[in-house]
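Please treat every number below as a calculation from the coordinates, not as lab data. Predicted, not measured: the structure shown is a model, and the values here were computed from it. Cβ atoms are built from the backbone, for glycine too; each structure is taken alone.
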Structure I
Amino acid sequence: MAFLDQVLERPSYGYTRGDALYRPTTGEMWREFATRLNVFATVKNWLPAWSWFSTSLLAVPLVVFATQYFTWQLALLGFVYSMVGLGSHGTVWLHRYATHRGFTFTNDISRFIVRNLVIKIVSEEAYVVSHHVHHHISEKPGDPYNAHGGFLYCFLADVTHQLVARDLDPKQYQRLTQLLTHTGVKTNSYAQYQRWGSICHPLRTVAHFALNWAFWYAAFYAMGGHALATALFGASAIWAVGIRTYNYDGHGRGVDKRVDGVDFNRADLSINQKWAGFVAGEWHNNHHLYPNGARSGFQPYQLDLPWLFIRGCAAIGAVSTYRDHTAQFLRDHYEPWLAKQKGTAPAIAAASVADEPHMGETATAERLA
């Protein structure tokens, strides 16, 4: 069994019946959700409980803004902040750096600043480990947010399917922590892991959220009082709930919606969606084609704001290396397709250096599968 097949806690209803994906009933999923939020049954449920509790806390500024400070201008600003700011930051930090190591920071200060550049919504552990598994067995049984499981299967996944396995031996746990050490997350010892059932410690995680929120609320208050602060924090609540639907939509809701000439990865049902692409650089089919890159907007119309941010960081010396697979995409996928449409044979390109990191050498992220 591959290592990544063992790192997530299996739901009580399992993944399969026979050799096929088991799609649990609505009742089974809600019972699993409630069980894994129950910190009174075991403190090892603290991380999913914190994930939903912190999201619920963001509803407070949302209600305050809606009832006391609402203006259409601030509502629009909150919309842009959440969709573009939080969305692009999630792509830069959680997706391209923390999970796939598509670029490297010059130093810890640069990494710390980028990590905390927006309101903290998602813990690294909840995202990174499960996302490695998602790429390892995309749309197969065990994929924590398998679109074939349905909307609720994906929407509740951070609680029902994404928890770190609680029965790892010391060697397995040490190997698992290597997925997070580059992010600045201080990992638990094996004894702490056995107690808390997680890689990160609850006190450090909660303190990180609290300090991040305090800083950003104070900063927004200084710029525009409670009206601005509640508008942006409130909009973050909507984003925090909405982002849980993304992978279901990003994989065509379990239906083949791939478009010829747009979605070149045919190994799964991931699709390039214009909205997610324009606001957050999440050209998802391109990402599945080249997951370890710092860029996923390859065609001229595919605006990639996270890529522009990474290039900007490189220009000022905050990022030391990055991977850009554009040349390889054009050579291996787009140009042959274009030539086929024209009925001509594509020219054979010289050996490409697109797979090599720019601005110096860096190691490819460890393949734990």
Structure II
Amino acid sequence: MGEMLILGIETSCDETAAAVVADGKRILSNVVASQVEWHRKFSGVVPEIASRKHVELIGPVIEEALLEANVTLDDIDAIAVTRGPGLVGALLVGLGVAKGLAYATKLPLICVNHIEAHILANFLEHPKLKPPLIALVVSGGHTALVYMKDFGKYEVLGETLDDAAGEAFDKVAKFLGLGYPGGPIVDELAAKGDSEAINFPRAMIKTKNYDFSLSGLKTAVLNYVSQQRDKGKEIDIPDLCASFQAAVIDVQIYKTLRAVREKDVNKVVLAGGVAANKSLRERLKNEMNRQGKELFYPSHSLCTDNAAMIACAGYYRVHRSCLPPAIGGRQTGEFKEERVCPLDANAEPNLSLIDEV
């Protein structure tokens, strides 16, 4: 029996992506059309523009993904697509195209949770990785600590109460006139600065829960800059970026390590766009090594939104750890019906990551 090939489609925000993945682990293609240039002038994603660009790009991106993988739709066993969370207009484009392809080809349609896909991106590059584990999900729209007991079984320990980490980076970068997207720019400047130069608040670091809050820190940065300018003092941008970034990371690391102890696990995975942050990776890795535990994170291309992680999540959705490794659409006809999405499924912009029994 051959490999199970899944075509993944991702349009949750401003990246139009398609990929072909074999058996949930071998990436045959991973094509991403970025919209950054269209959104940069607004220093953030404009939903209407994102939706229109997805409509323009989705067809060519899927064609390129199939061509790069050297397959046709006749070779595909299932279609996986992001159902949520994300921008509703953007989600509808990808979901609509996936439904059309599934209907025309009679292939199973697998609806994927975008956050779960970010977590499972780690399994594409670390084949020996297995749950249970703690996942720190940090991206432009999400910041959360998740306990992954098994494939499809998640407990959200805590989430941001306001700004997500990536959102906070973008807002601070915009205020400082550094450009967009802000995360990579702040990270690069922070490497040249002193993280102890400015004592910014570590919001909620001592609370008993695992929630995060970044709006106060963002305001503290704005207030500091305003005060310095009022005094006629020059602002050391690298020091400011390093101090701001340290305030974000300190809380994330502290709560992640506490979750590791509480759940008695020895593995942590980073997920989401901010998982590419060098300081976060290095500091958390050092802390995990000190405790004899392991940290995993994807390569940069799999941290940001992409369709390989969607295809991977689709594979695990129809398999789970308890199922044999060779269940496949046209190959055996043994897809679990409750794990196949109906063609009238709608986008879920606020889709939660919940424990699936």
For distance in nm of label points 7 Å out along Cα→Cβ at positions 85 and 141, which of the structures I, II scores highest?
-> I
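Could you figure out which one of I, II the value -0.97 for log10 I(q)/I(0) by the Debye sum over Cα atoms at q = 0.12 Å⁻¹ was computed from? Can you show the working numbers first?
Working: I: -0.97; II: -0.85.
That value comes from structure I.
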One of I, II was used to calculate distance in nm of label points 7 Å out along Cα→Cβ at positions 5 and 29, giving 0.9; which?
-> II
